[in-house]
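Each reported figure results from applying straightforward, stated rules to the coordinates on display, with no laboratory input. Quantities reported herein were computed from a predicted structural model and do not represent experimental measurements. Cβ atoms are built from the backbone, for glycine too; each structure is taken alone.
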Structure 1
Amino acid sequence: MGPLIARLATLATLAAVLAGCISGSTLPPAQESKEEAAQYNMQLGVSYLRQGDYRTARLKLERALADNDRLVPAWTALGLVMEQLGDAAEAEKSYRRAVSLDGSDPDALNALGAFLCRSPGNEKEALRYFDRAIAVPLTKSDANRPMLYTNAGTCAKRSDLERAEAYLRSAIQADPGYRDALLQLADVTFSRGNALQGRAFLERYLAAGRTTPAALWLGVRIEESLGEAKAAADYATRLKEQFPESVEYRQLVERTRSGG
């Protein structure tokens with residue numbers, strides 16, 4: 001009855017955050033300075049990143065950094081690109097370069113923390129970066145704070161459920177409808193032995209939008225722990241009908257076969 005697989009902010013979310021950090025026209029300046037050229041290529045790079053064209057995104061971001069190697073959002077975006085291209089070493093270099101240039105940029109800190117947390121064994125270092133991002137005053141940053149708290153909470157789940165719950169409760173305090181936090185809170189509270197709270201958070205998550213196989217599998221386990229066989233069976237049926245190819249459905253089938 002292990003926890004949900006850690007799911008930190010998606011590529012699309014981080015790319016959208018970076019896009020929000022970049023202002024100005026996407027049209028090339030008539031007589032561009034190096035700084036203008038760098039900004040223009042950074043905009044293009046982030047746009048290609050969001051479209052999933054990672055090789056072109058890399059080219060544009062590297063051009064931007066050739067003209068201005070102190071562009072923090074460009075280094076962060078390049079880290080995301082290199083991850084997608086399968087080069088973890090270069091991705092880490094890019095993320096760390098962004099943080100070294102501005103240790104108070106919450107988006108750069110979040111990106112590095114998320115990267116580190118995707119590799120087991122780096123949770124403590126990752127949480128230090130999340131904490132630094134969270135500590136940036138709202139007056140100095142418009143960072144997505146529910147996302148920061150949720151990423152920190154998801155990362156902390158591996159080693160400290162109590163700390164994870166504290167982060168995740170801060171996420172829904174900042175935004176009561178933040179779905180990622182609601183799902184993670186459902187899992188954490190259930191894992192800590194409070195199935196009723198887990199059920200409540202899961203129901204809030206499900207009421208707010210489309211479901212996922214992870215949520216339905218969690219629903220099966222929560223209802224079984226509460227002795228609600230019919231409710232558990234309903235979740236199991238939904239999992240089978242909606243996500244028959246999912247890892248979670250295979251887990252359900254395997255457990256049923258083994259009598260677990």
Structure 2
Amino acid sequence: MTRGGLSRAGADGIDVDALSVDLGGRPVLTDVNLRVRAGELVGLLGPNGAGKTTLLRSILGLVPTRIGTVRIDGVRPAAARSLIGYVPQRHEFAWDFPITVEEAVLTGRTARIGWMRRPRAADYRATDDALERVEMAALRRRPVGELSGGQRQRVLVARALSLTPTALLLDEPFTGLDMPSQELLTDLFTRLAGEGHAILMTTHDLAGALHSCSRVCLLNRHVVADGSAIELADTAVWMRAFQIRADNPLLRVVAAAADERHPASDALTH
């Protein structure tokens with residue numbers, strides 16, 4: 001049984017089956033199939049406009065779907081709101097709003113607290129735990145407007161973790177961050193996956209995703225390919241997904257990642 005007595009249909013994690021989404025009368029996603037099991041950190045890669053954020057919003061139940069189904073721990077998004085932690089792109093949060101770090105993280109508990117209700121002891125404990133996980137507890141009283149970019153990103157992650165979710169959706173968590181902040185978050189996401197969370201992350205950091213993710217999914221309105229760095233060593237699938245030529249520097253990143261995971265593999269031909 002999941003939280004709140006919801007029954008599971010089988011395996012834990014995120015299940016997207018034959019999903020198609022239209023926005024503004026045009027197709028954005030077509031026949032998308034994707035599985036993210038408990039314990040996996042899956043990178044969702046693709047060019048701008050490929051539908052990555054739309055897929056995350058579909059999993060959250062925030063956009064209507066034309067056909068297909070989404071399940072989180074076996075239940076539909078509307079019944080699984082407390083099971084999903086969502087980290088939006090950093091610019092989507094109102095950083096000029098006059099609240100502290102602790103208050104910002106507490107807003108992640110709204111689905112549990114309820115609108116216009118006061119937080120309880122359990123909500124503050126969950127907030128404390130989340131701040132500890134992202135190494136921001138010492139800054140809990142600081143106004144969010146005074147934070148650096150890396151600190152702000154960690155607040156958003158803590159906000160998602162405060163819900164104690166089983167699944168995490170991360171939308172470009174590394175954009176604009178310095179390398180130490182990226183490394184801290186990468187280590188955190190890896191630990192969370194190791195603890196049994198199902199994590200789906202959109203990112204433009206191809207090298208980082210190929211190095212740290214359990215596997216990557218190449219999306220361009222539909223799933224072009226899905227596998228580990230070694231399984232996706234064929235440059236043709238990257239050319240199709242990103243609509244690039246054979247001499248694009250991106251392909252050298254792919255080749256290097258495959259060689260790192262499997263040093264004895266033959267060199268890629270272009």
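Kindly point out which one of 1, 2 the value -23000 was derived from, the read-out being helix-only ellipticity at 222 nm (-39500 (n - 2.57) for each DSSP H run of 4 or more, over all residues; to 500). The read-out was computed on structure 1.
Say we calculate distance in nm of label points 7 Å out along Cα→Cβ at positions 65 and 113 for every structure; which of 1, 2 gives the highest result? List each step's numbers first, then the result.
Values: 1: 2.3; 2: 3.1.
Structure 2 comes out on top.
To test your reading of the models, identify which of 1, 2 gives 24 for relative contact order in percent (Cα under 8 Å, 6 or more apart) when calculated. Show your work: numbers first, answer last.
On the way: 1: 12; 2: 24.
Answer by label: 2.
Given a value of 0.45 for FRET efficiency 1/(1 + (r/R0)^6) of positions 73 and 145 (r between Cβ atoms, R0 = 35 Å, to 0.05), point me to the structure among 1, 2 it was derived from. Traced to structure 2.
Using P(r) over Cα pairs in 5 Å bins from 0, in percent, for residues 169-216 alone as the calculated read-out, with 5, 21, 36, 29, 9, 1 as its value, let me know the right label among 1, 2. So the calculation was done on 2.
Given a value of 1.00 for FRET efficiency 1/(1 + (r/R0)^6) of positions 41 and 193 (r between Cβ atoms, R0 = 25 Å, to 0.05), calculated from one of 1, 2, which structure does it belong to? Checking each candidate, the match is 2.
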